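What follows is a set of structures to go through.
Values quoted throughout were computed directly from the atomic coordinates according to the rules given, and no laboratory measurement underlies them. Because the structure is predicted, anything quoted here is derived from the model rather than measured. Cβ atoms are built from the backbone, for glycine too; each structure is taken alone.
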Structure P
């Protein structure tokens with residue numbers, strides 16, 4: 001009969017050091033992969049959106065207090081604080097071929113003003129990682145309406161924000 005030899009493995013100090021190094025490496029990798037919170041300060045801003053040619057039936061669906069969302073990116077753009085509805089703006093050539101502005105029946109020019117808090121950026125305001133600047137064209141949902149428009153004004157509550165951003169860029 002053969003005798004079986006039982007081999008006992010001893011836990012050594014070297015084994016403990018190796019296990020600690022592996023755990024530390026895994027913890028470091030996990031820490032680096034965790035999402036980081038933004039250190040940028042959030043600022044309150046007034047955003048205005050302008051559309052020169054909105055059908056009457058769409059303009060009638062707007063109301064103060066309505067949430068406004070970028071229709072393509074689903075980014076919250078604030079709540080409506082003011083709505084201005086005026087005659088529509090259409091450019092057309094007159095009899096002499098000169099471009100002139102004229103209103104069109106059943107259409108209105110609409111300016112929607114919202115209030116929102118976002119991350120100040122060198123180009124305007126960053127909301128959900130999207131930069132919005134004056135002239136930015138987009139489709140928005142406001143109230144029960146969807147409107148193609150452009151950002152027409154961006155005004156920080158704190159007037160020193162644009163100046164501070166410019167200083168941080170130029171030094």
Structure Q
């Protein structure tokens with residue numbers, strides 16, 4: 001599906017928000033109320049250009065838009081990293097160092113029989129791996145897995161079929 005573009009490529013945050021409110025037919029007072037702000041506060045912040053990045057994202061979501069960072073060379077969308085449910089694990093597998101603190105947690109199994117499994121995707125390499133955590137002691141076991149197996153693990157944990165984590 002081809003994207004339709006409103007406005008120009010070089011708009012300020014305030015110009016983008018004004019354009020979005022116009023496109024969605026929303027009034028500043030309605031957006032302000034959803035932000036928990038007074039109409040005057042919102043108007044002043046827009047007039048002075050003092051909307052910070054977190055507020056921009058929240059207001060954009062209220063208006064039905066999503067702010068994304070996209071790598072221009074690979075078209076990869078940067079998403080917020082989901083932190084692990086277990087302690088940090090760093091392990092070298094097949095010459096590749098895997099680190100749960102430098103990866104995003106995609107899902108995990110319930111805790112049963114004194115442990116659980118968690119699925120990760122390395123942010124830099126795009127490699128998938130699982131970690132088996134054991135509640136008895138500080139031991140964990142890391143294993144590299146194929147994208148196909150990672151997707152099946154993800155689906156078994158209740159993940160969505162059309163997730164953009166898997167490009168296979």
Structure R
């Protein structure tokens with residue numbers, strides 16, 4: 001949690017407040033080392049920043065702005081990305097196993113060859129997202145927007161849940177046991 005300092009002045013019957021917030025140490029750690037496991041980064045804005053091969057397992061990034069961020073090969077297992085903005089983010093080859101992306105906006109993101117094992121994507125926006133050769137075993141895509149998503153060669157299992165009426169075979173996905 002950010003510590004804050006407030007200074008108050010009484011000027012002409014009005015109270016003026018000057019507030020200064022100290023930087024988030026977890027955000028500083030992420031930006032300097034690309035390693036921040038079980039960190040509290042809820043609502044941070046790291047749009048367009050690069051965190052290749054980052055290790056963020058178990059981190060809370062709910063509501064964060066990661067649009068256009070580069071997270072290729074990142075370890076994001078068990079990360080909370082509920083309602084996060086990941087528009088145009090590059091997550092190629094990232095491990096998102098058991099991550100929660102409920103309500104996240106991934107429009108135009110690159111998730112090619114990403115591990116999405118048991119990921120929660122309920123209500124997520126995957127419009128024009130590249131999911132080629134992604135692993136979707138046990139993923140929950142209920143109520144997910146998949147308009148113009150590229151799913152060619154993506155792997156799924158009997159436990160993968162798709163939106164009503166979605167046909168993985170017509171998308172050239174591969175069912176594996």
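Could you figure out which one of P, Q, R the value -1500 for helix-only ellipticity at 222 nm (-39500 (n - 2.57) for each DSSP H run of 4 or more, over all residues; to 500) was computed from?
On the way: P: -6500; Q: -8500; R: -1500.
Among P, Q, R, the structure yielding -1500 for helix-only ellipticity at 222 nm (-39500 (n - 2.57) for each DSSP H run of 4 or more, over all residues; to 500) is R.
A value of 1.89 was derived for Cα Rg over 2.2 N^0.38 Å; which structure in P, Q, R was it taken from?
Details: P: 1.89; Q: 1.37; R: 1.21.
The structure behind it is P.
From P, Q, R, which structure was distance in nm of label points 7 Å out along Cα→Cβ at positions 28 and 84 = 4.8 calculated on?
Values: P: 5.8; Q: 4.8; R: 2.3.
Answer by label: Q.
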